Structure I
C-alpha cells in the first residue's frame with residue numbers, strides 16, 4: 001500500500017474526527033464569551049462567584065477547547081494533504097482557511113481575556129462580550145457555506 005492509498009483509507013476517519021473536534025471546539029467558542037458576560041455582571045455583585053467563574057473558564061479552555069482545536073487542526077491538515085480532496089482552483093479552500101485562522105485568533109483572544117480576569121484587569125463589559133460572542137457564529141457560517149457550496 002502506497003502513501004496515497006493510506007491517505008484515502010484513513011480519510012473517513014480523519015473527517016469524522018475533524019467533525020467531532022469542530023463541534024467540541026465551537027461549543028467552547030460559543031460558551032466562553034457567555035461565561036465572561038456572567039463573570040463581569042455577576043461577580044461584581046457576589047464576590048464569592050469570581051473563583052468559580054475562573055475555574056469554569058480555565059477548565060473549558062484547557063480541557064475542552066485546547067484539545068479540540070488541536071485535533072481540529074491536525075485532522076483538517078490531514079484531509080488537506082489527501083490528494084484530490086481539495087480543489088485549489090476554487091475559492092472555498094481559501095475562504096475556509098482564512099476563517100479557520102480567524103477562529104484560532106479568536107480562541108487566543110479569549111485566552112488573553114481569561115488571563116485579564118485572573119489578574120483582575122478585565123476592561124470589557126458584558127455588552128462587549130455579548131457582541132464578541134457573535135464572532136464565531138459569523139465565521140462558522142462562512143466556513144460551512146464555503147465547504148458545502150464549494151464556490
Structure II
C-alpha cells in the first residue's frame with residue numbers, strides 16, 4: 001500500500017497543489033495536523049481516503065490522535081505537541097510501546113525525521129509550509145508491502 005504522509009501544511013495551498021500529483025498515486029493519505037482543514041482540501045482534490053488529526057494550531061473538533069492498522073502494521077498518528085516532541089522523543093516512545101505501534105507518524109517540529117528504535121519506526125514528513133532545520137519543503141511516501149516498509153522523502 002502506498003501512503004502519502006504530510007504535516008504542518010499551514011494552509012499553504014500553493015505547495016499543497018504541487019504535491020497533489022504525487023498524492024493521486026497513493027492508496028491512502030495521512031496528515032499529522034496543522035491545518036486540519038488542509039486534509040479536507042487534499043481529500044477533495046484527490047478523492048483518496050485520508051487519516052488526519054488536529055495539531056496545536058487547529059481548532060476543529062476532531063481527534064488529536066488515531067491508532068489504526070494498514071497492511072498488518074499498527075500506525076499511531078498524532079501531531080506531537082501533546083508529547084512534547086520538541087524536547088525529545090521519550091514521551092512519544094513510551095506511548096508507542098504501550099499501545100503496540102509499529103509506525104509512529106507525527107509533526108509539530110517541522111523537521112523531517114526517520115528513526116527506527118526498538119522495532120518502531122518514527123517518522124515526521126517535515127513541513128510543506130514552514131520547514132525548520134532544513135532548506136527544503138518535504139513530505140513522505142510510505143510503502144508497506146508484505147511486512148516490508150519503504151520510505152521515500154519527497155522534496156519540493
Report summary line: Across I, II, relative contact order in percent (Cα under 8 Å, 6 or more apart) reaches its greatest value in structure I
**Report entry** helix-only ellipticity at 222 nm (-39500 (n - 2.57) for each DSSP H run of 4 or more, over all residues; to 500) derived as -26500 - corresponding label from I, II
**Finding:** I
Query raised in the report: With mean count of other Cβ atoms within 10 Å over residues 52-59 computed per structure, which member of I, II shows the largest figure?
Result: II
Query - Origin of the derived value -0.33, -1.03, -1.12, -1.28 (log10 I(q)/I(0) by the Debye sum over Cα atoms at q = 0.14, 0.27, 0.29, 0.33 Å⁻¹, for residues 60-107 alone; candidates I, II) - result: II
Query raised in the report: Out of I, II, which one gives 14.6 for mean count of other Cβ atoms within 10 Å over residues 44-51 as computed from the coordinates?
Result: II
Query raised in the report: To which of I, II does the computed value 44 (percent of Cα pairs over 23 Å apart) belong?
Result: I
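Every number here is computed from the coordinates shown, using simple stated rules; none is lab data. Here the structure is a predicted model, which is why all the values come from computation and not from measurement. Cβ atoms are built from the backbone, for glycine too; each structure is taken alone.
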